[in-house]
Structure P
Amino acid sequence: MARIGIIIGSTRPGRNGAAVGQWVYDVASQRTDAEFELVDLLDYKLPHLDEIYPPSMGQYQQPHTLEWANKIASFDGFIMVTPEYNHSTSGALKNAIDFLYSEWTNKAIGFVSYGSVGGTRAVEHLRLIAGELMMADVRSQVALSLFTDFENFSVFKPNEHQQAALTTTLDQVVAWSKALAPLRNK
C-alpha cells in the first residue's frame, strides 16, 4: 500500500498550516487506498542547510539530516501544505526540501496551499523545485483563500467545494505514487 506524507510546510508561531494539515489528514485517513501520515516540520528542528556535501551525493553527516532523510524515504508520495509568503513558499519548507535529494525522487507530489490568492504562487515555485528533484507533480491542487476559507484570516473553515478539490488531489497523488513504484524499486 502506498504511503503518503502530508507535510506541514510552516513553522511560524500562530501558523494556519497546522489546522490545514490536520484537515488534509482527517480527510485522507478515511481512505483505504493508501496510508497517510502527518509530518510537521516543527518536529524536525532543521537548521539552515548545514551539510558539507551536496544532497545529490547522499553523504549526509548531521543527525538531524539523517532523521529527516529516513522519514522522507519512508513515503511513496506527498501532499505539501504550504503558505504563500512574498509570492513563494515558506523558507522553512524550501530549506527542508533542500536537505535531501534521492529521498524525493520518483515520487508523486500534490499541493494544498493557502494565502491571499490561495497560495497559488507558492505552488508554482514548488512545481519547479519538484521537477528538479524528479518528482511527479499532479495537476489538481487545493487553493485556500484567507478571505473565504478562514474566519478573521486565522480560523480555518474551508468552503464545501474544497473537499472535492482535496479528494481529486489525493486521488491523483495516490495513483501516481503507485504508478511510479517500479522506478523507486530499481
Structure Q
Amino acid sequence: MDLNSFWGLVESSGVEATDQDDRLERLTAALAALPPAEVVGFALRLDEQRRRVDTWAHWQAADLICGGLCSDDGFFYFQAWLVGQGREVFEAVASSPDALADLPHVRLLASRGGVHAWADEDWPDWEGLDYVAAEAFDGDLESEPAVHGVLVSPEPVGERWDFADPAEISARVPRLGALFGKVA
C-alpha cells in the first residue's frame, strides 16, 4: 500500500462516521475488502507515520494538552489520534508540534478548563487504530515477517527535557503553552 492509499483510507473512514467506533468499523471493512498484502501495507504505513511523531517534542505537546496525564500508552494513542486527523493536519504537526494550537479540537479542550471537565470521547487518542489492520487481516497479522519491529509503544527520539518547565514550554511550544495557560 502506498502512502496516498493509506491516507485515503484514513481520511475516507471519517467522512460519514458518527464517532470513533463507527469510523473504526468503516476502516476495518474497507481494509478487509483488500488483499492481505495491502492490509500489511496499511500496518506498515501506520508505523511509518507514527515514527515521524514519536519524538520528545511531540510527547511534550501531548502531555501539555492532557494536563500532565500523558503516559507512554497515552502518547502512543495520541500518535494514532494525530494520524486520524488526516494528512494535512498530521504533516503540519509532524513539522511543528506547536501547530496543535491551531486544531479546533485542541482549542475546545483548552477552553474546558482542564481534563477533569472532558468527556471520555474528548480525549485526543485513538487506541482502536492500533488494532484495525489485525482485525481486517485474514489470518494472524503478527506472524507476518513484514510487521515484525513495528512500534508497540513509544520510543521517542530527540532531546528530553522537563515537560512542566515554563521556560521549556515557552521555547518549544509557545502557542500551545499560551493556549493552556502554561506561559504568559
Structure R
Amino acid sequence: MVKSPSSLSVHITRLEMTAPPKASLPMPVNIQTAIMRAPEIPLPFYRYLYRQVGARWQWVDRLRLSDDQLTATLHDKRNNISVLYVNGAPAGFYEYLVEDDDQIELTHFGLMEHALGLGIGKWFLLQALYAIWLLNPQRVVTTTNTLDHPRALQLYQMFGFSPVSTGTGIVRPLSDKELLELAKKA
C-alpha cells in the first residue's frame, strides 16, 4: 500500500508593494550569472525547475496539473518565466503573471539547493522586481507561507513589500504515487 503524506497546515501572508524597490545591490562576485527569459518553456524543463526549487518548500500545485493545464498556464501570454543560471547551470527561476494593467503577481521565486548560500538570493529577487516594475504596474503582489524559506517574509519586506492579509491553508505533499507519475513525465 502506498502511504500518503499528512497534510500540512500553513500560515499564509499576502504582500504588496506600490513603488519600485529603492535598494541596489552589486552583482555577486566570483560567479558567473545570467538571467534568461524562457518563453514557450518546455514542460519537462519547467517541472524540473519547479521541483528543484520548490521541493524543500512543498511546492506541489503546478506538479499536479495535467500537461494541457500546465501548458495553458505557462504559455499564457500574460505569464513570464525567467531562469537564473550560475556558472552555466540552472540555479533558480522567477515567474510573474500580469493580471491586468494595474497589478502583477510574482507567483514563484526561488533558488535551487546548490545556489543557496552563494549570496545571490537578494540580488536575484531584486532583478525579478526590476523586471516587473519595468512594466509600470500600480502594484506588485506576492504570497508566502510558513513552509517557505524562514527569511522569505523578511526579504520581501526589505525590498518594499507590505503584508496586506493573512490566513491559513492546507498543503498536501506529493504522495509516492504522484512522485512516480512525475518521474515518468521527465
I have 23 for relative contact order in percent (Cα under 8 Å, 6 or more apart), calculated from one of the structures P, Q, R. Which structure is it?
P
If Cα extents along the principal axes in Å is calculated for P, Q, R, the one returning 45, 34, 25 is structure P
P, Q, R: which one has log10 I(q)/I(0) by the Debye sum over Cα atoms at q = 0.16, 0.23, 0.24, 0.26 Å⁻¹, for residues 72-127 alone, as calculated, at -0.47, -0.89, -0.95, -1.05?
P
From the coordinates of one of P, Q, R, helix-only ellipticity at 222 nm (-39500 (n - 2.57) for each DSSP H run of 4 or more, over all residues; to 500) came out at -11000; that one is structure P
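Every number in this text was worked out from the coordinates using simple rules, so none of it is lab data. Please read all numbers here as calculations on a predicted model, not as lab measurements.
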